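Any read-out appearing in this document is the output of simple, stated calculations on the displayed coordinates, not a laboratory observation. Everything quoted here is computed from the prediction, not taken from an experiment. Cβ atoms are built from the backbone, for glycine too; each structure is taken alone.
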Structure 1
Amino acid sequence: MTFQPVLPLSGFTGWTFLKRTMDRQVAVQQASPVLKRDEAYFRERIGKIQTAEQLVSDKRLLRISLTAFGLEADVNSRAFIQKVLEGGTLKEGSLANKLADKQYQKFSAAFGFGDFSVPRTRISTFPDEILAQFRARSFESAVGAQNNGFRLALNAEREIPALAKRSISETAKWYTVLGNAPLREVMQTALGLPKSFAAIDLDQQVAVMREKAQAAFGSSNISQFSDPKQMEALVRRFHIRADIQNQPAASPAAIALTLLRR
C-alpha cells in the first residue's frame, strides 16, 4: 500500500501539525514496502549502469533517479533526459547548464555520464547518496498529493538554505530562485506578488523581489535564509499569503487581521 501522510488540517495550522509529527510520519514512510522494494531494486542494478542510454532504458531506475531530484514528471521524456545526462555539466554550453531549472544540472552532475570516463554510478557510496534524496523527495511527493503548499514549503526548507550558503553573488542567487519554479512560487507568494509578476523583465523581477524582501525580512539578500529563524519567517509568510490567495472573497479587514498574526 502506498504511504499516505496524515494531514488533517490545511494552512499554517496544518503546517505546524505536519512539522510536529514529521519525524514519526517519515519513519512510517521509510518503512513502506513499496519504498523498500524501490530501494532494493536501485541498489541491485544501479552499479551496472554505465551509460545514460542504459539508465533511461530502465523506467523504474529512471523514475527513482528523477524523483531524487524532483524531476519525476519527466520520466517519459527519455530522449530529453538522455541528452541532459550525456552533455554533462563541465562544458559551458551543455544542455544541463543552459536549462533555467538547475535541478537538471544537479541531476547530470550527480551521475557524471557526460563528464567522466567512469560514471559516478560505479562509486560504492552512490546508491546511499541518491536514495537519501529519493526518500526525502518521495515523502514530499506524498505530502503534495494532499497539499501542494506543504510540498512547496518542504522543498523550500531544503533548497533555499543550501542556496543561501553558496559562494555566488546575491544576484545570482535570486536568478536561481527565479529559475526554479517551486522556489519561485514560494518566494513570490511570500512577498505578496501576483502570478502575472513572472511576465515582467527578469532584471526588474530581481529588483522588485529584493525590495520586497528588504521590507519583509530586513535584508534583500538570499543569504539571510541560512538563519533558521529567517527561513521559518519566510515559510510562515508563504502559508499566510497562500491562505489569503485561496480566499478571494475575504474583506480588507480580514486580510489585515491575518497579516497582523504573522
Structure 2
Amino acid sequence: MPQNQIISDRGTGVPVVLLHSSMSSKEQWFKLTENLHTDFRIIAIDLYGYGLSEFPPSPGTFKLTDEVTRVAALIQETVGEHPFHLIGHSYGGATALRYTFEHRARILSLGLYEPVAFHLLEQDDPGLKMIDSVFTRISAHLESDQVSAAAQDFIDFWSGEGTYAGLSSNKQTLLDKLIHKVALDFQALLSEPLTATAYQAIDLPVCLLRSQESPLPTRRVAEVLEQHLPKLEAHWVSGGHMAPITNADEVNPHWIRFLAKQLP
C-alpha cells in the first residue's frame, strides 16, 4: 500500500503524530488537524486493518509490539530522526504508550485519550474482568460466524446499549468488516507483558484526558497511569470514550493548550 494513502501529512513545523481508536481511521483527526496544521506538521496514520491499511500478516500471533513496529517504520519513513509529539486515542493511545516506552528519546510529549492499556490492570481488577467478558463474547460470536453480533457487542459496550441498532445498515456493514481486527486489538492488549511499573520510565510531559461517562475499564487504566507516569497532567471531559470524535470541540482545546506549552 503506498504510504501516501495510509498517512495524512499536512502542515509544517514540529511533527505531531496521531494514532486513532479501534474501528476508526486517520480521518477521525480531521478537526484536530484543522486546528493545528498552521503551527505543526500533522501526521495521522491508519493503524493495521483500518482505513486503507493492510490486515496484519500473522493474525494468530498478533501482538501490540507488531502494531508498534509498523508504526515505528512509518514514522521513520515520514519524519526521519526528527523529534515529535505523539497523540493517541483508545487503542491508538495504548499503541502510543508502548511506542513511547521503546522510543522515548524521540518523543517531545505524549497526549492520551483513555488508552485501553488493559494489561496495566491487576488480574483481580473489576475493570479487567469486565473487558475479559467483552472479549470472550466477541470471540464466541466470531467463532460461530455471528459477525454482526460481535460488532454490536463492541459498539454498544463503548457507546451505550442500542447504539449499533440505531445505525444505518450501510454503517453496520462497514463496522462488521472491522470487527475481526478489533478482536486482534483485544488479543494484543490483553497479552502485552509490560506492567504499569515499567511505564514509570516514560519521563516526559504527558497529557491524559478521560471522561466520567466512559466504561469502568478505561477509567481504571487512567487511574493507574496517574499513579505511575511521573510528568502527567490529567483533565476530565464530557462525552464518554468516543469524545475525540463526538465531542472534538471540547477535547481538542486540551491538546492545543498542551502542545503550546511544549513550544520552546
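Here are some notes:
- Structure from which 6, 27, 32, 24, 9, 1, 0 was derived, P(r) over Cα pairs in 10 Å bins from 0, in percent, options 1, 2: 1
- For -15000 (helix-only ellipticity at 222 nm (-39500 (n - 2.57) for each DSSP H run of 4 or more, over all residues; to 500), calculated) the corresponding structure among 1, 2: 2
- If distance in nm of label points 7 Å out along Cα→Cβ at positions 24 and 224 is computed and equals 2.1, the structure in 1, 2: 2
- For 1.04 (Cα Rg over 2.2 N^0.38 Å, for residues 32-183 alone, calculated) the corresponding structure among 1, 2: 1
- Between structures 1, 2, the greatest calculated value of distance in nm of label points 7 Å out along Cα→Cβ at positions 40 and 216 is seen in 1.
- Which of 1, 2 yields 22.8 [mean count of other Cβ atoms within 10 Å over residues 64-71, calculated]: 1
- Structures 1, 2, by mean count of other Cβ atoms within 10 Å over residues 16-23: label with the highest value: 2
- Which of 1, 2 yields 17.2 [mean count of other Cβ atoms within 10 Å over residues 96-103, calculated]: 1
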